[in-house]
Each structure stands twice: as structure tokens, then as C-alpha cells.
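Just so it is clear, none of the values below were taken in a lab; they were calculated from the coordinates. These figures come from a predicted structure and were not determined experimentally. Cβ atoms are built from the backbone, for glycine too; each structure is taken alone.
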Structure P
Amino acid sequence: MLHYFRINDPYRLFGLLALFLLIHLPMLIDSPDITYPELKSFVVGEKVHEGKVLYLELVDSTAPLAGWFDGLMDILFGRSVLGRRLLAFVIVFLQASYVGTVFVNKKVFAETTYVPSLIFIILGSYSFDMLSLTPELIGSGFLLPALNNLFKEIEFREQRNESIFNLGLYISLASLFAFSFTVFLFGTLITLIIFTRSSPRKYLLLVFGFLLPHILLMSCYYLMDGIASLWQYFYLPNFSIRSDQYISNSSLLVLCALPLFFLVMSFVMMTREARFSKYQTQLVQAMFFWMIFSFLQVLYAKDLRPQNLITIIPSLSFFITHFLLLIRRKRFAEMYIWLLLVGTISIGYASRYNLLESIDYQRLLVPNPASANDKKRILVLDDDWSIYRQHRLASPFLNWDLSAEIFSHPEYYENILRVYEGLEADPPDVIRDKHDLMKPFLDRMPELKKKYYREGIYYNKRSVSN
């Protein structure tokens, strides 16, 4: 198999597509349960599709491009999990193909080969949620042309302002899908300082390329008188290091054990056997820095789950390809690639069907609804929003960490006004309120209080006849 992809022939990518489809076809037929990030994409997409403005009419920290993309996906697919995962399948394949093409064009290796694309596909199959259509998956696609422009700067053959500006621009677009990708701006600056002779003007151009989309975003919200909401609900929450952990560290370590083993072997082999040109040595060092900042981005991300490691895959593909190409006996190289393929896929499928006790996806998967009640418009005043799998969100209050600041302080007139306007514009049929946070608000809003009655932990909307 390795021999097939070592040949510099773009048509080998069709073979790669067939292999990728063969790996994931059982997973697409017997589709895993919906994950929490996917459910959130559904809910945000539905609200954007309804015409709600992020941060002004939806209290959530989802990045703006991610929210608008979710709205587009709601138009195209609704809540179809299969449709979204098929699109994610195509996106991962395109990313793998792009990585291989960039490495070929930049002459990263001693031979021109599409082995990095093969490694990308294998590593991109280590967990079933790699085919979840999430902001991290889309945003990581913008990091790849950023990496390409970084190579252009290191190469010294193309010293143009466009490449350094585009480098900052692509990272910025990625950060508007997932703000944690901002980490790569600092990684890029450090890499350029170490490996290039760029002038201070170029560093400023890089920063300007990054800031431009954010300035345009702020300008749009300024015109809507929403700059305060943009800061409060997007930038400020994303500056924090608090995150949701959907999988344990031990489970993630087991999933990554085989790729990490190959990474260590790659470093050992490259230290002992590699004979690089100065340019290739700089690329190796630059990719090492890119990998380090990829790990930092995972730590800074707003949640921890297997798919978040997709930003590390280009670096792993780079180093593992070097390892395989440096093996002198091709028979052993073939043996290693089969070990990586079979081992990664086996662990991925075994964990998906709960055959490995050391890997637990329980916190990542949304539980099935306990009852089959009619779909209603719901407002949940706690951090368990799995109920939105069966019902739709009503009112602007999605993110409980942000909404709790409003519902915990009924003494402020601004909060009362925000709740009143939200419930009047988008009234829920049911409000789940375990701690009766609505009572002081309803006491101050007699017209709204007449519309609801409390039953257990729920406020139910009165029928018109009542």
C-alpha cells in the first residue's frame, strides 16, 4: 500500500478516497449517536435560520462564522445527522488531499509523494467523532492554507506581501470558527522571527491580516448597536481557559497511544538517519513549532474531545511520513504502515462499540430522550441541555454559563428587561426551572406571569382557553 502512494501521481488520490470510504462506510451505515457539539450546531443553526442575530438575540459564545455556517447547514440538512457527516467526510478528504499537495509542491520530502495524505486519512479515522460537522473541523481547513503561506515565507523564493497578509487572514478566519485557533497567530509570529529575515513591517502586516476580519465584525455589530453584546458573549468568554471535558484524559491517551508511538519513532529515526538540506531542516523545525502550538490550542479549546486533535494531524502526517520514507527496507516500511492503519482503525471501531473499557464516550454522546412527547419549544435554566435533542430552543438563552449571570440577578432592571423581551419575542411552551429562578422575574412581570403556571420543576404555558 505504501508503494502505491509513494508515486507522485495526483490520480492516487482517487485510491485514497476509496480507502477512506472503505474505512468509514460501516460507520456511516451504522451511524453513532449524536454528540453534544453536533446538537449545539443544530440548535444554533435553527435560531440563525429563524433570523436571530448572534449575541443580540442568542446568548451564546459560538463564533460568528460558525453560527452563520450552522444556519446554512440547517437550511440544507435540517437535523439530518447523516447528511452532515457525509459533508464532514468530504471535508476531511479534501483537507488530506490539500496537505499532500502542499507538501509535494514545497518539496518537503526527499521524494515527491502522497504518503502524507494517506497518513492524514488514517489518523483522521482514529475516532468516530472526526466526521462530526463542527466549527473546529471547518476552521481547521483555513489553517492549512495558512501553513502553506508560512512555507512560502520560509522558502525565501516568494517574498511577497500577499503571502504574509494571507497568513494572518487565514488564521483570523479560522479563529472566527473557533476562537482557540488564535493561538496559531502567536506560533506563526515566533516561527517567522526564528526562521525568516522578515522586517517589522511584515510582522505588522501579519497582525493586520489577522485583525481585519475582526474589525469588520466589530463594525457590523457597532452599526447594530451590539458591540457590547459581541464583547460580552463572544470575546470575553473565549478569553477564559474554562472548558467542557467530553472525554477523560486517560481515554484520549489510549486513543492516541499508537499515533504517539509513531511520532516518537519518527523523532528517533530522523535524529539518526535523516540527511536534510538547510531548507528541509527549517521546515522540520517549523513543523515542530506548529505541532507544539497545536497542542497548546487543544488545551485552550473550549471543550476536550477527540476531534479537537485534528489540528495536530498535519504535523503528525509530516513526521510519520519522514519516518516511513527513511526506512531503507521497503518491506519494513509496508509493515509499519499496515500496523498504523489496522491498529488505528481497530481501536477506533472497538471504542465506538464500547469494546474497550479504557475509552468512555459517555459524556460526549447525547442520551436518547426518556419519552416520546410531542416536540415543544423549551427553555432550560440549567446546564443540561440534552432535552434540545427532542425539543427546540425558545427564547435567546442557550448558554447557561452566560445566561446564569442574567437569571441570578433579578434586582437589575436590565436583566428583567432582557428576560421579558426574550420571552415575549420567542415564548417557550415549557420552562424547566429546577431552582425556581423565574419566580422573582415573573413577580415583576405580571402580564407574563399570567401566561405560565408552575408544576414541579416546570413552568407550563397556559392554553388560550385558560
Structure Q
Amino acid sequence: MLKKGMSVLLTIVITLSIAACGKVETTEEWYDKNVDEIKSLDSEDYSDLEFLRPLLKDKRVVSLGENFHSVGDYRTIKTRLIKYLHEELGYDAIGFESGLGECEMVMNSKNLTAKQMMEYSILPVWHSQETLDLFNYIKEQKETDSPLDLFGFDMQFTSMYFVEYMAQWLEKVDEKVAEDYYNMEVEFFQSYYTLINKYGFDTGHREKYQKIIDKYTSDYDKVIEYIKDNRSTLEAIYRKNDMLVDSALRTLENRMNIVRMSMVDNVEGYEIRDVIMADNVKWYMKANPDKKIILWAHNDHIAKNTSQMLALENDEWVNSFVSMGELLSKELGNDMYVIGFYMQGGKASAITTQEPFNIPSVPKDSLEEIISRSGYKTSFVDLSQHKNKNKFNKWMFTNQYASEDGLTAEIIRSNVSQFIPKQQYDGIILLDQVSPPKK
């Protein structure tokens, strides 16, 4: 009986082994099984996005990156993804790489148009018709039982709306304090941007930036102390928003860090900023424990191990910085899903001038070219489920070159970034040909 059972078991094992050996998966078959097609950048029919449901339905955070800011099609598809995540998977907050205070004040305002909401809350680099579609949606959803909250996690100055709102708020308590605060903020930013426009982010002029810190630190400390001392009075003015005072405090407490970021080299400057951005995200999550959130930022801020990336700067490969994404990944682990965005070609707009330029074609065997072999116009590939390397997915586990703007450039450059894809992203979206934003 035992021998007969062993004989049957042996037969089964041999049969399975033969079947496995006989199943030869081709490269084309691998792409069919492992790369999903996103059929539209803007359709309200989300059936082609359903492959995302099992990957994202149980996450707390989904990060949407971009290898370059000024790409219209990125904004279009990200807006569609945000709507899908909100309507189908219950995500109810979208965080931007923009001012924390500005976003909070905008969401606390009732009579702004969608265009005003966009222009007052997020950095100008994203002001476009494509992004306006998202803000129309946010404004519409504010009136429903399932609003999509907007928050900022950056310490950078985004617009004067925070300053004006803050002055009006303080004025309800003390007109003189409000006037002094407003004048101080305006003077500070005039002094700071005069230096930035003259010297840029330059370690050679630290003493000039230090003078700004020395001059204004005590002024900001006084305003912060006043807000803390009058917290209950200020909170009573806007009873429905218990985050408003803390948003104001966090914004003002980081004013001098804007200056400090300008006094150091690029890597150190980014790290000052990204530590604060990660802290702002964690603060928002703690204050809203039931919310599922989406983050919108550059790939370099959301990737999971950016300090292991290499960036080509001045013809030398240098280590990138410890990013917000790396800090959050260590804390959130599998509760976060990170999606990097890349393109094969097309046109984009330069960061400062907004002049259109041609994106260089991606080189053969680059990350983008490898994914493009799917043949789709817009491809999504999940990396998170690939646990073992084989001949088809080995590119996920090995060093690859990709295109982006890098730490300092105004345009996209080919093969200026090196990294192991699986170390950085859970998924990647690749667009074929892209176009500049529509103003």
C-alpha cells in the first residue's frame, strides 16, 4: 500500500515536472500577463483601471510621481487616477508638493472659484487647464457627503493667500498685531527673493542669507507665541476646522527653513525640505486617522530609497538625497504604494520659462524603452508582486537608466538617473508621447 502510494505520487511529480518544462513563456506572453494597458488618459469609464483595485484597495497612502513637472498628460492621467481612487476605492484626501498653510486656508474658504483654489493653493508650476479639472472636481465634491480634501505638505511659499488670510484672521482679534504681521511677512519675502533672484541657491553667500535669519527669527517667534497664547480665541472664529491653527503654526515655524535650504548644497537643501514634508504628511495622517490619502509630487520626492539613486550632475554621478518618500516608506512599509511616472517622448515645458521643448527619445535598453515593449500607448507595470528574478523581469532587480530633470536642470535629459526599479517603486506608469500643459 505504501509502495503503491509512493508510485502514484512519483507519477504526479513527473507529470507536473514535464508540464512545467513544456510551458515555455515568450517575452510577448510575459508582457501580456505582467503589463496592463491604460486605455484612456481622461475617460470617466474606469473599467480599464480595475487592475488597480487589488493592489490599492487596502493601502493607506498612494503616491503619484512624475519624472518632470511640466507635462500636461501627467496631470490629465493623474486627475483621472485620483477620481478613480476617490470614487471606487475610498481615498478621500489629495496632498500636493505645495504649501501646507496655503492649501489649508483655501479649503477653509467658501467663495473661491476652482481657478482661484488652484492658483492660491499649489505651486505655479502646476497651474494649467489639466490641473484645473482636478480643482473643479475638488470644489464639486466639497458639497457632497464624500468630499475630497486638499492638503499641502511642502514648507515652500506658494502664494500670498496664506499671508492675506492669516492677517484677516488675526485682525478679528487684534488689528495692530494683524498689520504688523502682514508687513513683516511681505518685507521678509521681498528680502528673501531679492537674494534668490540675485544669487540663487548658492553656498557662497551664506552670510547674506544668515542676515535674513538673524533679522526675522524673533519677529516670527513673536507671531507664533501670539497665536499660541490666543489659540482658543482664534479657534472659535472657525469652529469647524480644528486643524487651522496648527497649519498656521507649522507654516510659520518653517519660514526660516526656507532660507536655510538656500544656504546649503542641493542634496542638503533637498533633505532639509523633505524631512519637513515627511513630517507634515505624518502630522496630517495622525490628525486624520481614518483618511486614505494620495500624494502628488516629483518622482524624486516619493521614491522609496532615493538615497540609493544616482543622478548625473555636471558630468558626474552623485548620490541623490534622502527623500520624503524614503522616510515615509520606512515608517509605512506595505501601507504605502508608490507609482513612478515616465514617458518615451513628446514635448514638455521648461520649468522657469515655460517654453516648450522636445523631449529626447529614450535610448535603447533604458527603463522606459524596456517597458515600452508592451506596445501600449500607456502602460502600467506592477513591481510589488515580483518576488523572484527571472529572465523576463530581471530589469526590475538590476540597475537601470532613466530620463528626468535631475537635481538642477530645467528640462528632461536622457539617462541621467540610475536606480534599481524594485527598490524605488511599487508600480510604474509609462506614457508614449506627451504634450506640454495647456495654460
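Can you tell which of P, Q yields 2.4 when distance in nm of label points 7 Å out along Cα→Cβ at positions 180 and 340 is derived from it?
Of the structures listed, the value fits P.
Could you figure out which one of P, Q the value -19500 for helix-only ellipticity at 222 nm (-39500 (n - 2.57) for each DSSP H run of 4 or more, over all residues; to 500) was computed from?
Working through the options, I get structure P.
Please compute distance in nm of label points 7 Å out along Cα→Cβ at positions 92 and 164 for structures P, Q and give me the label with the greatest value.
Top value of distance in nm of label points 7 Å out along Cα→Cβ at positions 92 and 164 goes to structure P.
So if we calculate distance in nm of label points 7 Å out along Cα→Cβ at positions 116 and 132 for every structure here (P, Q), which label has the highest result?
Answer by largest value of distance in nm of label points 7 Å out along Cα→Cβ at positions 116 and 132: P.
Quick check on the output: 18 is relative contact order in percent (Cα under 8 Å, 6 or more apart), derived from one of P, Q. Which one produced it?
P
For distance in nm of label points 7 Å out along Cα→Cβ at positions 140 and 356, find whichever of P, Q sits highest and give me its label.
Comparing P, Q, the top value of distance in nm of label points 7 Å out along Cα→Cβ at positions 140 and 356 belongs to Q.
Could you tell me which structure in P, Q was used to calculate semi-axes √(5λ) of the Cα gyration tensor in Å, for residues 44-99 alone as 25, 14, 7?
Label of the source structure: P.
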